[in-house]
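Please treat every number below as a calculation from the coordinates, not as lab data. As the structure is a computational prediction, the values presented were derived from the model and not from experiment. Cβ atoms are built from the backbone, for glycine too; each structure is taken alone.
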Structure P
């Protein structure tokens, strides 16, 4: 079979440095449903600050539509020196203004960093380009954006399109996070209007408009059920959960030993975390069965960090 051309490749910027701050649990066969990610260790210290900094660096890419980012760089390049960065700085301010204000007394309301993590996970682990910057639809930092948390896409070798609908949760308990994700998926699947609205966003207000000519129309055809050549019938709609939670294994540290390699701390954490996979998988299946959600149409990532609420505070501090 001839490999199909990826119509979304022009919209995908790889995120460099993710593998320095996040790692997927290594196992044979690979662990699935859920896949397990965790923040990496600098010897015995979790690289929480480094993860927060990587997310800060991706904020503009996540929030600002591609067309607007390209226009900003064009203005910078066309300045007298070719290096006027003021317009780029304005995009940074614009992106920060769309974040909910962090309140240490109510950290549960500061969940948008979870959506940013979901964006990074989709790009790095699924190779899926962002199709629509949903945060750009906000008219106020305190106003939620309804529907799923992100819209990404990629094209399989057989030419079918994988349309990823992102669900993010940033909750101390992994069990609560997966339960809330399953509930959100069940609600979305039961309401056809929600899906039609996501498709409308991709067709009318998306990064697909940054493609040119035939490529743009061909990509859009996968999201239009009413006209075209029936390409939409080759679209797979997949819910992707990125569930960030507080993992207790980070507290079970090995003593430092300069006679042993620094990797022993990360390897110890990974072993403890991997041992919980069967429990995570059983909980997820039971929750999905209870809500009638078919996990065959879902990809779930559990992302372990030491303390969810402390991570929110660190991220907010970097964005202050």
Structure Q
């Protein structure tokens, strides 16, 4: 069921009584700015609105499609974009993702913004606050779009920071005195999967912000927004570069863990081999004297003492040699 909320400004002042049915009326007034936020959208209602406002039908299909990539498309009368806001949560176990994605599509019109949210859980109040902080209607629809993208990019930074902290904790755990805890491999794969999902969201934001920044319909009337969009693009680049560096870090953690496992296995095998060599000496001596034939010292105390002395001497010599070579 389609649910809609919105805000209307006229001559720079906020108005009460927003109505979804009057969006086309709001947009026809040059003194009016409108923001309609549609969540849990019904395709038929959105298609009817698109026909009334002259929105591209394929953009409407993309706005309601179950899966869509991050992108921005500039049409003659409007701009369509799709972005993903990221929410970070606490992992319940070693395999549960810590990222929740909220898809937001937008139709940017000369005097209005229509946002479509899938799913509807993302809170848009912060976007409204950012718009008010910029001065409201005096900067036009460009300020609305900037406020939305700014909130989305800030969420990307928080997600990247959380993954960075998680990877650093894995690195500390790798070289802990007691060795890594159980489940490190699963946590590494979980962070790696989260990072892949985050890269699919963060990296295309460069094209989205660039397209909106350079094709703004209000660029001539609101040039004061240019430095704000330039700063937003810089934030997107930083988030992208940070994400790329995390991919190298998680790969290094994964490969280092495998190398340390091989090193620990080699150490264990080396110790076992050394002790096996030491144990082989008494086994060989007692086996030799256990032959069912006559030999010097059989059934005598001297023979027993001689064999025992050979065992002790050989074991001590091997133990000292192995310790010097760090084989034990």
Structure R
């Protein structure tokens, strides 16, 4: 009887152990950056082929770096039927364009190229006159989707969804995992994140760091840690990605003000946004970089956005502002 009881207990323990989810990690390159996916699963299935397929489809729809992509065809003036990826990103961009009073504007792509940050560069001195000339083709309010086609009155344009596409890709991967009954995971693409459930290995909610804005490629110091509970996080910053004029020494940052067409650094060094989906967080973080601290603070309060901004004050000292709703989930390091 004792042997039978002992056997039963061992069998139950073995069964529980074999059924406990195992942590999987996938890494790779996609969308011009890197990605990491951590998830817990009771099976040994490797989702990397499916992830690569998702990235390929999104690239074919939204990448300005692929000449045969849908957005590249549109930017050349071709008329095509729009796929669901493009329409989803376009409609969300419309909402954020409105909510940010035009500071998030995917039609700024023509200026992105002019400053040399895009796939198409112009041999053009960026004088005030030339900037004004190019800015005539900027204005996302002049675009619409009708009968599955892109419509605009602009004679020329260059749409660029790179400030929202990474976040959207993260959302698509997260939805794929949930559709496959995986609920404890995080997906990260180029620093944009969706976290779901818990880190079962350590029995805690997922935590992620916010870097200290430093103009160096070697230092990766963290300023804050954020606990992310079934939410998305995106961070934008100009402290690493910039160009320097070899003659004048002037720095041009990759976040361009869609109101002025200027690529000047604002007083916001880093903008982190928490939202229910990553493409929304991604777009708002970019907009806050462009508009500067005072306007960003106003929009955060008006739209009730969860955000953490690292900025410089009038004395050129680094400061932090965070919305009241995230103070309990942020820890200073």
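The value 4.2 for distance in nm of label points 7 Å out along Cα→Cβ at positions 60 and 204 was derived from one model only; which of P, Q, R is it?
The structure behind it is R.
In this comparison of P, Q, R, the computed figure 0.45 for FRET efficiency 1/(1 + (r/R0)^6) of positions 44 and 68 (r between Cβ atoms, R0 = 41 Å, to 0.05) is attributed to P.
With helix-only ellipticity at 222 nm (-39500 (n - 2.57) for each DSSP H run of 4 or more, over all residues; to 500) derived from the coordinates and found to be -13000, which of P, Q, R does the value describe? Traced to structure P. If Rg and Dmax of the Cα atoms in Å is calculated from each of P, Q, R, which structure is the one that comes out at 20.3, 67? Clearly, the read-out refers to P.
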